[in-house]
Structure I
Amino acid sequence: MKLRNVLTLTLLTAAIFSISLYAQEELNGKKIIENVYYRPTGDDATSDLTMTLINSRGDERVREIQQFSKDYGKDEKSIMFFLSPADVRNTSFMNWSYDEEGRDDDQWIYLPALKKVKRISSDSKSDYFMGSDFAYDDLGDRHPSEDIHKLLREETINGDDCYVVESISKEEDYMYSKTVVWVSKDKWIGLKKEFYDEDGDHLKNLTVKKYDKIDGFWTILHSEMHNIQKNHRTIMKLKDLKLNTGIDDNMFTERMMKRGI
């Protein structure tokens, strides 16, 4: 009986060990990024956004924005309206993201001085958005299939256990040679992201400063993009976030971009 128990225990331990190894092998870089990409965020969201731009001298410019987003299952639409200061008031930006592999986001910007909605071309996705440290490409949802992902290691950031994943674009002329992201293991939020320019030099860091669970969904409330090469920062703070309010589809149109709120 003792020998039989020992053999049973040995087989059981081996089976558990094999399952554990299999799970680790299955949770590769691509799967981790997919978990981030498909993390539930609610059916729709409305919020006020404060964007603060800080240059190398420490001078600040503060912009107040109201933004809306809606999940359409495989696709997502978002729109933001600049409320202040006066030089950007009534400017609006709209983004449509698609889950279809190989399909780029559609983006538009409305400039009130020109009274015209301009479509952001693929050649302009590397341009910086409204003087911030976010490129237009950063504002969309990059599909996991567009990059080759590699799990580098595991680290802890401010008490959060993270997977560290390197992503390299399949496009040779993509604006970033690579990105490295720290993903929270239990929340599937990218808590930190490093961007490297086309020459492979460290360009900028995106850092999540605050997040919380709102109505059951993990939500980023405060983040900062720091352009290391220019010593310029953009701080994003959300407030008055409301989820699942039933936003009308007509919100995400060129007509609404011109009309404003």
Structure II
Amino acid sequence: MAGETQTSSEYIQHHITNLTYGQLPDGTWAFAHSVEEAKEMGFWAIHVDTMFWSVTLGILFCTIFTIATRKLTAGVPSGLQNVCEMVVEFVEDTISDVFGNKPNPIIGPLSLTILVWVFLMNMMDLIPVDFIPALASMAGLHFFKVVPTTDPNATLAMSIGVFLLVLYYSIKINGPVKYVASKFTHPIAHPAAAPLNFVLEMVELIAKPLSHGLRLFGNMYAGEMIFILIALLPFYAQWALSLPWAIFHILIISLQAFVFMILTIVYLSQAHDTGDH
């Protein structure tokens, strides 16, 4: 619940501010102790909480699947093995439907990693909004967000990583000359339209990673804000609203992980096309 010494706006601002480490105006490097200090640190500041939870949940993903792999049985599978097999089969079926039989050794592991990793990061939104920040405050940390996908730095970093893979495979499969030439010949197949085609293609190219990352960020940020607003209500209203929203939010976090994965598969599938566009 909101602290007694905080206004509603201060409470919201506190919960949407990352634990930031960077360079202060006086030249020293330190953790930000206020929203103003965090803003003054500029571009090169690091959101420590986003990095911590992203790495921690990535390790958790690897640990879960490593344990399931080492305990594989040919007979009746255990609960963990059954869940992991269901996830893997779901990813394989999705790749088969969208990507087809195009040869690519990383599409399977990449899609599985994105689906589970993003889901785990999204799932942190189901933890009560004051629980972990209160523990962090006892440890002397002024800010501590727990949902990495509500930080655009994390979602855009993932989308840019996918974007670089798309560029790599587009150039590798089509060749650099054909790939660059395609930017001048589509959508209008006339030599005079080459400059316009190039501008339109660049807009489309830049829009893909932006929309890919910001879609995930926007949906998760909105869900987090609703939980924060519910926490500002009286306790009886919190009990009445938090559980239904949490149940509905399970659908959102699952859907957003799937959407991020499916767009990755679609973009890589387009990169493997050998046609004119």
Structure III
Amino acid sequence: MALDVGAGGEIVVLDQVNSRMQVFAPGLPPRAVPLPGRTFQDLALDGRGLAVLLDRVGAGAVVAVDLGDGRVRWRQSLDRELVPEAGGVTGVFAYDDGTWVEVEHTRLVHLADMHGNAVALPPGGDRPLAHQGEGRRSADGRNWLRAARLDANSAEVIAKPVGGSLGGFRSVVQFETPLRTLRGLDSIRSGRTLLLASLWREDPADADRVLDERLQAVVLGGDGTEVTRVDLRPATGPEEQFRTVRFAADGAVYHLRCAADGASVVKVTP
């Protein structure tokens, strides 16, 4: 369903079908950590040994599990005061100041602090601006990131400085193959941003025949200029997947791909 990569290179895969997380750490045999439920779809590693899990369609909650002993360390519900509809949550993110959830691919809401305590609302007031954001927060904390499809062959990535300071960028990314949909937006502390696009070309004479299908990961520099791009193989298996690509701290791209013969993780160094 999803994956994340830790600072030490460990890969954690959320396997909803078998109710487990699989942990692949360098130099160690793979191991499994049971999931405390069957409807988790996304995860984020918090850098302190916890996997923060998103259950948006079952319990409507975010749950933090210790990867060492498998115990649940904390749980916060996606209550309507913070999120109008739990099913509209499109991702969970772990930052230095705690856990945030993304709503409808448009804004982040600060759900819990670094210890799992709920971020309180002021009595009778709206959620503080410091606990909301337009888009996804960049890994270096400087920008809010957003991406959108412009037309059949292009998309834009916008980095808006946090707090209205100077900086940021707007970058238009062009594709030779028609753009079907945007599949991911990620960043690393060096300031680089990764955009994942699903590309799809049909046969003009036969709409049921696909001539070209692929994923393309585009890496942008801190000023929005394109650094490189790499093609990835699309999934061919029937499994639903929620988050298939991660941009690791070392600049490598990790791709989780399901196919008829099982699932695999591929590391690509652009």
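Since every read-out is calculated from the coordinates, none of them should be taken as a lab result. Here the structure is a predicted model, which is why all the values come from computation and not from measurement. Cβ atoms are built from the backbone, for glycine too; each structure is taken alone.
Structures I, II, III were shown, and helix-only ellipticity at 222 nm (-39500 (n - 2.57) for each DSSP H run of 4 or more, over all residues; to 500) at -23500 was computed from II.
Taking relative contact order in percent (Cα under 8 Å, 6 or more apart) as the measure, the highest value among I, II, III is held by II. For the set I, II, III, ranking by distance in nm of label points 7 Å out along Cα→Cβ at positions 161 and 193 places II highest.
Using percent of Cα pairs over 29 Å apart for the comparison, can you identify which of I, II, III gives the largest number?
Once percent of Cα pairs over 29 Å apart is tallied for I, II, III, the winner is II.
Looking at distance in nm of label points 7 Å out along Cα→Cβ at positions 41 and 225 over structures I, II, III, structure III comes out largest.
Which of I, II, III yields 12, 39, 32, 14, 3, 0 for P(r) over Cα pairs in 10 Å bins from 0, in percent, for residues 73-200 alone, as computed?
Values: I: 11, 35, 33, 18, 3; II: 10, 22, 25, 22, 13, 7, 1; III: 12, 39, 32, 14, 3, 0.
It was calculated from structure III.
Of the structures labelled I, II, III, one was used to calculate distance in nm of label points 7 Å out along Cα→Cβ at positions 137 and 209, giving 3.8. Name it. Considering all the candidates, the number was obtained from II.
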